[in-house]
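Read the figures in this text as sums done on the coordinates, not as results from a lab. Being a predicted model, the structure only gives us computed values, none of them experimental. Cβ atoms are built from the backbone, for glycine too; each structure is taken alone.
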Structure P
Amino acid sequence: MNPRFSWAALARKLTAALGLLAAAPLAGAQPAYPERPVKLVVPYAAGGPTDTFARALAESWARQTGATFIVENRTGAGTMVGTEVVAKAPADGYTLLLTTVAHAVNPSIHATLPYRTVEDFAPVGLAAKAPLVLVVNKSIAAKTLPEFLAYLKSHPGKVNYGSAGIGSAPHLAAELVNYLAGTRAMHVPYRGSAPAMADVIGGHLDFMIDSAPTGLAQVHAGTVRLLATSMGQRLPQTPDAPAIAEAIPGYEAYTWNAVFAPAGTPAPVIEKLTSSLRAALQDDGLKRRAYDMGLVLETAPSPAALASFLDSELAKWSKVAKATNMSAN
């Protein structure tokens, strides 16, 4: 036996080696998620309805995960700038997209997109639906929805409406009226809803289908007249106002807020995002804020449900875009 051999020294070496093995992560093990701030990209300007909801959701979501959710506004090109940012971000769950109906419309109104609408994203969940309201200038003689539709049909090409721009939710909603009711109201696009609403109030436009929070604010101020709302059923906030579907069967138009991650995001990360999003939407504080914003929160968001919903929205708005020659090019 080697006189220099020491069982004690060998034991110390083995103990040290086992300690290193215990400290090392197992092959393929994933770090805890989320372990750093999560960026929620909003392809709209700060202060608008999508941004306002995103910030309320980020607060609730942070409480559910213990992580910080940071809202980042990346505007431009009808939401395409911010959407492209997320499409090309690392697929690690730390860059998410909160988008709207524009995501489903852009493929139909733009010749090319800098991303693939379906293939470049992993659905996380639908968060909310945002109803719209049909308001008219107070000088319009029509006092009810049926009277207004009769007015549109008797004045083809002579009644105008405003929107936040080509492909915006107000534009889509009004063109869906034209498409389903056979009317021909004329579109006047603006750079945002606020100037369009100002011209409805001022009498330069006849009507507008605007987001519920901003439209109802003007209704309550007495500057415009509310005729109807855009969801399939009446809104709890305005129970006396009919749904457009009551006069135009099958009509339903709204914008929505949905969360997507870059394609290739690991399934366990998507699962954790979806479960925490579901919990965030059950938060009483968020529910109160959503009600005040005129939103309808989803109760059970899931990746599969969002994927199916997006497919239906792509098909729906593609038909409307083709029928009305809608184009942003």
Structure Q
Amino acid sequence: MARKFLTWFALLMTISVSVMFYLILKDPQMRELKNLRVDSTPERIARGEYLANNLLSCVHCHTQRDRDDYSLPAVGPAFAGGDCLDETWGFPGKMCTPNITSDAETGIGAWTDDEVLRAIREGISRDGIALFPLMPFDAYRDLPDEDAYAVIAYLRTIPPVSRSTPATVVNFPMSVIVRQIPTPLEEPVPPVSRDDEATYGAHLAKIASCIGCHSEDVDDLAGGQSFPLPSGPLASPNITPDPTGVLPEEYDGFVRMFRKFAPENEATTAVDPEHLTVMPWRTLGGLTDEDLHALFTYLRTVRPVENAVQVYPADPEVK
């Protein structure tokens, strides 16, 4: 019996080690690149500018920001690479958001249009490396082809900025997990109808990463997801229609939340340096009235979830 047990144990260990090495050495799934060439038109560029600077918040992550100011104002060239995250931010290693200007050496100027498209919606870099999912490619996967092409057309218009960022280093075992996440996108992604406002709002909530940030274990928008920050932990609030959430009952209140930190209101905005945020208020504050109303309409239809989130740690000195 002992000999049989040892034989099975040795076999199990051999299989386990083999699987482990397979996963460590396995390349991420990726589709073959196509000879895609995105035509640049004024309409596409305008749409891409709105998406990259507002709805998708690309400029928020790919630009250095003043992390001591609640509204996170830019302190570096737009799209030339953002801040570096490490263990103090809860990142398993170190990652600096890259330069995505049209610079050929340090940006994406030498990338083909399909390489850019694959990175945005499938999470694969030009060199075949899986992007860390802090880049929300899973949300952008639902980005319709025309909107994705618009983003590419706009990024091509951004003046080149020569600024290198270090390569991302992800610690084991997360480095193995990250390589398994990307999934090839082989089929076209059609446009989303705006006829049903709530349905369109649900689409906006997905690609703007509302669902990704305001959901913890399931896509219920009940908040509670933890974001470790150097200033202390932050939890995303509940944005369901439940009374324990922060979603206003009226649209006017919803709009005020977003417009408060729009650039034109910067001079009159009170900030709290003790309570930093990861919410890209400056970019989302520029959403169109149509998109904001669709987003609000959708959020008022989601299932109310009772979850009173303590967004910032309770102050022990406050009774």
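A few notes on this one:
- Read-out helix-only ellipticity at 222 nm (-39500 (n - 2.57) for each DSSP H run of 4 or more, over all residues; to 500), computed value -13000, structure in P, Q: P
- Top of P, Q by FRET efficiency 1/(1 + (r/R0)^6) of positions 104 and 200 (r between Cβ atoms, R0 = 35 Å, to 0.05), largest first: P
- When relative contact order in percent (Cα under 8 Å, 6 or more apart) is calculated for each of structures P, Q, structure P comes out greatest.
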